[in-house]
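*Asks:* The data blocks that follow each hold one structure.
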Structure P
């Protein structure tokens, strides 16, 4: 199928499954939010003790395993890595801090807009600005160096962890933490959530879908095919939410969201910048990790660590607004990301030459 039709169908599918997940129990406008799901899963294994966000999300497991299965079937599974894994870990942590200041990753940004949340449009402008900043560094030579073939042990680490989490959720739930209130207590049935995750992991691998690429390609390469998926997601998502009574147009009383425009903008600005430097949004990192890229595994571990930092040190926002230490966390995270960007653009030329 031509990408002219394939990518809009992917966007429409994202919207359909997300709307269905919300109608089946997931928190409002949080059908397939990778950042939120990583945060909840981290809480379930006690990496943080914020009781409102603790639940192993089967969708997250499904995305990893879906990408694994399809990449093996198509013989595109590739065990590779070695491209600045520690740097990618740190970038992942900083991206998560930005996402939890906004309260969602780029996936949820669009899903929130499709649900009528106008705060997410402010976030979209911030996300776009962050992508422009990242492209400035890429166009001036930013690089985390090439990847190499690595042991398949590295490539199967995240899928193995995912299977273990699924087994714990189904057979040994007493070893996990579960929210009794808040977003973590709201979830779709496990079989449905896992099936949708498997589907979207496979679709994400085949389509190479990425929320960063949609904006990046449109502005810098005049390629609007990925952007067409965004449009389809929004249109189908709005229609689906209207049909199911889940659409609420406005800034106030939006589910798991705040109305502080400055921090909605800045939070997703940090996400956009960090995601460009990583080479993809959190959803794309999850798909790449499932298909053998251990550098993306490092990014996922970084995202998980960032979620723990955000909740253990009051960096994450709530419906009332930014966390007590959110602005400080943002400044530190942005400074780290900018240091990585500047150093790997202007002061790491010898390493790039020898790569």
Structure Q
């Protein structure tokens, strides 16, 4: 069996984080989202997979080239025009041989194995198997039984090669609304199987931050801290981390490689501090996610916020309940974006009012 990760997805413009990185490259603890999807496939016994990234192949390919997954051969499929989930799987199948294919949407974080879904697919002799969950648990669930009357496809499929003959070679073809209704008419059985593994869907900044918070808090076990060193209760660090003797660290907290925490600085969890980030004298970072290469200036405060790659919070500035994007990025008219209404509480709703040019 081969694997396919649908890592493109439609960017609705509601999540400014996607202007900095493809969703597939949102950092978790010791991996990014697409790495976790690929590890899920590998744990299912898959050794060959394709990543479909819809115009975002280059950064994903470059990242995975620097972070290879042992015993997993990854190829890439890129469509200049939107092809839909089914179209992407068809195109990816051209890079792989000897299906069937286990397909995962790249926005899904799955905690648990998916062997049950594959076993049921084989047992029922289905052409296409769709993992389903209660509609109310589409964004996240803990493996509850599907007792609800309304079920929804989660975004995990097992696809036999003959199914792809029903997918056009060109144009858009959705899995749920276009492909699945065709198959019974063509004598290809479709099976809907309850999906019992825990899952979270990373759809926007709030769901992303909630997932990071849960991982930091140990909800999904300690395996996600592999390769990090524990230096205090609930405080883990990577390589070459420098923490001044007068600095204060309060977990749950992860400091990635080459982080510097200067004198009298305070970092409170749940927080994830990305590689090469510098937190200067007297600065305070609390309940936040800092991506790589961030600088928090002297006596500045970052609270309940996401600070993206390379952003500098100036000395004595206060950043609260916000998303910060570096003004030098090529993101149209957005310069130093501040998004208010951000909430780090798990699974809460994310407000979407914007203020531009807050950071000069």
Structure R
């Protein structure tokens, strides 16, 4: 992993000495590759559409962080619930959001999940197990604490997972939410994506904690740290946390060490990033390239098989784009629909 002003990835204990990913089948590992490739390709299409001025509002990318979202949510069951951030497109896809929904949402179409009223990934579907995000940093932690408390009180065998960035760990909402969840033994997994920057602020400038995972001790909960650009390592640490939560052992705080290779949003030129840092992470630690090497090497997956997945993804993105662009724009007469109990005619 390229050097950065942070601690190296810390070794974590594995129950029974065997990583959970050792139990994944060949097909499941190829599915992980598919979700990561779909995330990357769909975002690349959104970049192209944004260049054509078809995207409404800002475009948020997860370039370099795809393994975080995909690996974490692959550890969840269908009945579990997840709350994403703007860069967790992969998590949404794993939980059942479709490319055409995402494209319609970004293009502000009338048949988008929010009917053109919201942008990017701010939509939810409890039936599929994801809750729409809030913009204030860290605020979804107390929301998910309350939701997972309801699981425990009702005796439901369900787990919640919430993503936050490194900057959010310095907010009051994060502190109150995780502390409440810890005290009440909520079945909650809190995933901190430490990508090095809270917008333009380096992690070292907003927290003196050498490792953000060390904050877990202050709440009396287990904490684990993993290489966020290794999708199998992400799955392993998330699976252990999910298993603990489902067994009634409460909250786990996970820190994933990763890197955001695109700006905070489309307007961010990343002028605050040291020269060469982005290129180093792209050439040495791209999560898709790393996993492709694992699949072609240790797993003996032929290049043609990975190429077939790439082609499948490209075809799906093309089809979704055509459907989204053919969708109508919202009608002004629909503006008050669903806002009041009895909207005016």
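*Asks:* Of structures P, Q, R, which gives -21500 when helix-only ellipticity at 222 nm (-39500 (n - 2.57) for each DSSP H run of 4 or more, over all residues; to 500) is computed from the coordinates? Write out the running numbers ahead of the final one.
*Replies:* Values: P: -21500; Q: -5000; R: -13000.
It traces back to P.
*Asks:* Given 1.0 as the derived value for distance in nm of label points 7 Å out along Cα→Cβ at positions 158 and 286, which of the supplied structures P, Q, R does it correspond to? Spell out each step's value before the answer.
*Replies:* Working: P: 1.0; Q: 5.0; R: 3.9.
This value belongs to structure P.
*Asks:* Next question, about the same structure. When distance in nm of label points 7 Å out along Cα→Cβ at positions 94 and 278 is calculated for each of the structures P, Q, R, which structure yields the highest value? Before the final figure, lay out the partial values.
*Replies:* Values: P: 1.2; Q: 4.8; R: 2.6.
Top value of distance in nm of label points 7 Å out along Cα→Cβ at positions 94 and 278, among P, Q, R, belongs to structure Q.
*Asks:* Taking Rg/Rh (Cα atoms, Kirkwood Rh), for residues 150-317 alone from the coordinates of each of P, Q, R, which one would give 1.20?
*Replies:* Numbers: P: 0.96; Q: 1.20; R: 1.03.
Checking each candidate, the match is Q.
*Asks:* Let me ask something additional. When relative contact order in percent (Cα under 8 Å, 6 or more apart) is calculated for each of the structures P, Q, R, which structure yields the highest value? Working shown, then result.
*Replies:* Numbers: P: 37; Q: 12; R: 24.
Largest calculated value belongs to P.
Computed from the coordinates by the stated procedures, all read-outs in this text should not be read as laboratory data. Source: prediction; values computed, not measured. Cβ atoms are built from the backbone, for glycine too; each structure is taken alone.
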